[in-house]
Structure 1
Amino acid sequence: MFHIHVDAIEINPKFEQDLVERLKFYRVDYSINRASVDLNPESREHEYHLTRKTDSSKEFKRVRDEVLAIVKAKKPVCSGYVECEFVALDDRPEFAPYKSASVPFHLSMRPPEQGAFRESELHVTLSRDESDPRLIEALHHQIGMLSGFIPKHYGMAQIFTAQGTQTQINLIRDPLVDYIHSAGGAKHCSIKEERTVSYWMSHPEGIGLPYVIDTISPGK
């Protein structure tokens, strides 16, 4: 599976319309859980989240190349970025009742360095209201993942994210997967690793890039 995301604070309306109507992107109503990270209170969230998914590498390359050519030449995204990803892991744990399990690590986060872009990221998506609150607490506070929300057909999904270098993601991916399978309590759950293939940024800073992993410490 391949993903192309256009995340923008400001975007040309005609370009947004072209993405949706001709290139078959769809709008995502994503919101940040601001309590999950110490954000600058003056920072602006992305008002526009548009996504295109495909299983075809040929289709992915075609749409990616066209979108990147447009944003580089015509600058329709005044403030934001385009991210093109390969889904390297898509695990769907079956629901099991929550049981206590050792937290494998703790993450501290920091803003990305100016001009830098994440190499890979992990997402744990689950039902906010149907999953065990002890698991949500562990992912949020004990492990230290960032979180946000997206409405789904079953209700509100909560998405826990950790992103950084490929080396960092390699270190935490398997322990995180093992922990969620061991702990249980996750309803409508998916665990994904999404590796950045290519990207474009309108500016080197101030475009709402999420925080990245700073340190990985042993779990408590």
Structure 2
Amino acid sequence: MNANPILSRAILFVLFALAAAAQDDPAGVAAFARLKTAVNQATLASQSFPDNIRADVNNYLVESGNLASSLWERYQGSLNRVDRSKISRVYVVSLNSDSLALEKLPAVAPGSRAAVARDVRDDLQVKSRFSSESLGIGGAFPSVVTVTVETERNGKKVDNLWVRCNPQRDGVTKNPMFVFNSATSPTVSQLPPGVFTIWVEATSGGQVLTQEPIMVGSNGSDHDTIRLALP
């Protein structure tokens, strides 16, 4: 049976579009492809999960798959513009972190799998909201938020502290994913939209003084100020 010529041309068009996108921004294309694959693999793996968690995990994975597809479509559309630009390195790092969490899902303790799947879903929800509400710059896919952090105690500024940030599911770790390079207060860094744990450390000794969950970019703005109260 001969192939449908219209369908064949459509497939070729998609393949050419993907090839062009990969050439324009290989890291971004690879990160989205990995995410979509990770969602599919986690969905297959979840079929063998215990009955009491399978439904919740599957619901979160379905939502994550839909959000990943929506983000990919918006991202791909931005690459078709004359004034296209690559997505930020921090956004790629964040997407890859979500993918890694899903790839490792079968190895997570059964009682924690739904929480991990929910965290990935929540992160992608914020990314989706940011991409739909932010205008971007010159039609570029919006992928970064300039975050300013101020530290205070009893309403008074406190200086000379380090600020660190991780995906929310990872909490506080010795080697954070995102680091504010200057001591407070204030200190500024570029973060991707998403859900995170942010914390403050003493510049000597590394004592964690405070930590809290945050959502970056949830209001669609590419600038955000976070005030952290110290005990």
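Bear in mind that the values in this text are calculations on the coordinates, not laboratory data. Being a predicted model, the structure only gives us computed values, none of them experimental. Cβ atoms are built from the backbone, for glycine too; each structure is taken alone.
With respect to relative contact order in percent (Cα under 8 Å, 6 or more apart), the largest value across structures 1, 2 is given by 1.
Ranked by FRET efficiency 1/(1 + (r/R0)^6) of positions 73 and 105 (r between Cβ atoms, R0 = 25 Å, to 0.05), which of 1, 2 sits at the highest value? Answer by largest value of FRET efficiency 1/(1 + (r/R0)^6) of positions 73 and 105 (r between Cβ atoms, R0 = 25 Å, to 0.05): 2.
Supply the structure label, taken from 1, 2, corresponding to Cα extents along the principal axes in Å with the calculated value 76, 49, 26.
Numbers: 1: 53, 33, 29; 2: 76, 49, 26.
Answer for the origin of the read-out: 2.
For structures 1, 2, which has the highest computed value of volume of the Cα convex hull per residue in Å³, for residues 145-192 alone? Intermediate results must be reported in sequence, preceding the final value.
Working: 1: 80; 2: 89.
Sorting by volume of the Cα convex hull per residue in Å³, for residues 145-192 alone in descending order puts 2 first.
A value of -16500 for helix-only ellipticity at 222 nm (-39500 (n - 2.57) for each DSSP H run of 4 or more, over all residues; to 500), calculated from one of 1, 2, originates in structure 2.
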